[in-house]
Structures are given as structure tokens and as C-alpha cells.
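Given below, in the form of C-alpha cells, are the structures.
What follows is calculated from the coordinates using simple rules that are stated; it is not laboratory data. Note that the coordinates shown come from a computational prediction; the quantities given were computed from them, not determined experimentally. Cβ atoms are built from the backbone, for glycine too; each structure is taken alone.
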Structure I
Amino acid sequence: MTEEGRRDDNEANVRMANEFVEIANDKLAAGIHPLDIASAIRHAAANFTAFANVHGTDDALDTASVMEEFLPLLDYYDKRHRDKIRPLTDLERLVEQVKNE
């Protein structure tokens with residue numbers, strides 16, 4: 001793949017991704033359903049990925065490579081978000097109850 005001028009800077013990529021998450025959070029706060037926001041972001045990602053491929057390389061779009069990059073990220077963030085919403089244990093519930101009294 002010919003990708004002249006590309007900076008594969010993970011830290012910069014994460015910062016930029018967080019900017020998109022901020023936009024999504026604003027839409028969430030405005031009352032838009034989270035699955036509708038996710039669908040819109042995927043639509044935009046597909047559109048821009050195709051655009052970037054056409055304007056950034058002479059190669060055909062490598063969908064397998066795109067999916068190979070996307071799936072581990074999706075799995076990672078799914079686990080991360082699910083871990084945040086795990087049910088409280090009985091002890092944790094009791095501690096929360098005492099804190100609130």
C-alpha cells in the first residue's frame with residue numbers, strides 16, 4: 001500500500017478519536033439514542049475510509065485490513081464498557097448504602 005505522508009501516530013489517533021467521542025457524547029446529551037449515534041459514526045467512518053483510500057493510495061480498498069483493525073478495537077471497548085457496568089456485589093451495595101445514609 002502506498003501511503004506517502006502518513007504518520008502512524010497512535011497517540012494522535014487516540015486524541016482525534018476522543019474528539020469524535022466528545023461529539024457523540026454531545027449528541028447523547030441532546031437525547032439521540034446511542035445506537036443511532038453509533039450507526040451515524042460507522043456511516044461516516046465508511047465514507048471517509050473510502051475517500052481516504054481513493055485519495056491516499058493507488059491500491060484497491062482492502063476491506064479485510066480495515067475489518068482486521070476494527071474488530072479488535074470493538075472487542076476491547078465492548079469489554080471496557082461492560083466492566084464499568086458490572087453489577088455491584090452485596091458488599092459493594094452495603095458500602096454504597098452506608099455512604100448514602
Structure II
Amino acid sequence: MTILDTSIVINLIKNRKTINEDLTIITLAEFPPILEYSKFNGNIIYPTRKDLNLTIQLQQKLRKIGKPKSFTDLLIAAICINRNEMLITKDENFKDLAKYRNSN
């Protein structure tokens with residue numbers, strides 16, 4: 001399955017498109033109207049302890065190279081990595097995280 005980031009979800013809703021992809025709880029927190037959108041058919045993914053641990057590991061690696069990220073971006077990345085899911089986003093911040101996809 002695919003996970004959508006908040007900016008993608010907002011665009012899809014503006015265009016009245018059906019959303020079959022999954023979202024993280026972060027997107028729900030950033031954009032609660034998704035709960036009332038009748039064309040949302042995906043699931044909300046909650047982080048696990050494994051996701052939180054990977055979030056910390058990613059931040060440690062990124063800080064060593066001088067590219068720390070926000071907690072929310074790291075957690076979204078960790079959720080996708082741990083579930084081998086593709087993230088659809090417009091956010092350029094995730095480019096630095098893509099190389100860690102296969103290293104964990």
C-alpha cells in the first residue's frame with residue numbers, strides 16, 4: 001500500500017478525489033477534516049515502539065551529517081520504512097531520508 005503525506009491529502013480533497021491510500025496519525029493530527037471526508041477509504045497508521053526507535057536512529061544518522069529533521073518527518077519516514085510502504089509527498093525534506101530506506 002501507499003502512504004500519503006498531508007499536502008497530498010489536502011490537494012486530493014480540494015479536487016474531490018477518492019483516497020484509497022493510508023495516512024499516518026500525523027496527517028490526521030495536521031488535517032482532522034479527513035475524518036469527515038466521505039471519499040476516504042484508507043486506514044490511519046499509528047506508530048509502534050519500533051517506529052519510534054527507528055525515528056531516533058534516523059535522527060542520529062542525520063545529525064552526524066548536519067541534516068537533522070523534524071520529529072514528524074522522521075516518524076512518517078520510520079513508519080514507511082518499517083512497513084516497506086511508499087510515501088507520496090511534495091515535501092523535499094524526505095529526499096535526505098530515502099537513502100535510509102534499505103539500510104534498516
Which structure, out of I, II, was mean count of other Cβ atoms within 10 Å over residues 29-36 derived from, given a value of 9.4?
I
One of I, II was used to compute P(r) over Cα pairs in 5 Å bins from 0, in percent, and the answer was 2, 12, 25, 24, 17, 10, 6, 2, 0. Which one was it?
II
For distance in nm of label points 7 Å out along Cα→Cβ at positions 61 and 77, which of I, II scores largest?
I
Which structure, out of I, II, was helix-only ellipticity at 222 nm (-39500 (n - 2.57) for each DSSP H run of 4 or more, over all residues; to 500) calculated from, if the result is -13500?
II
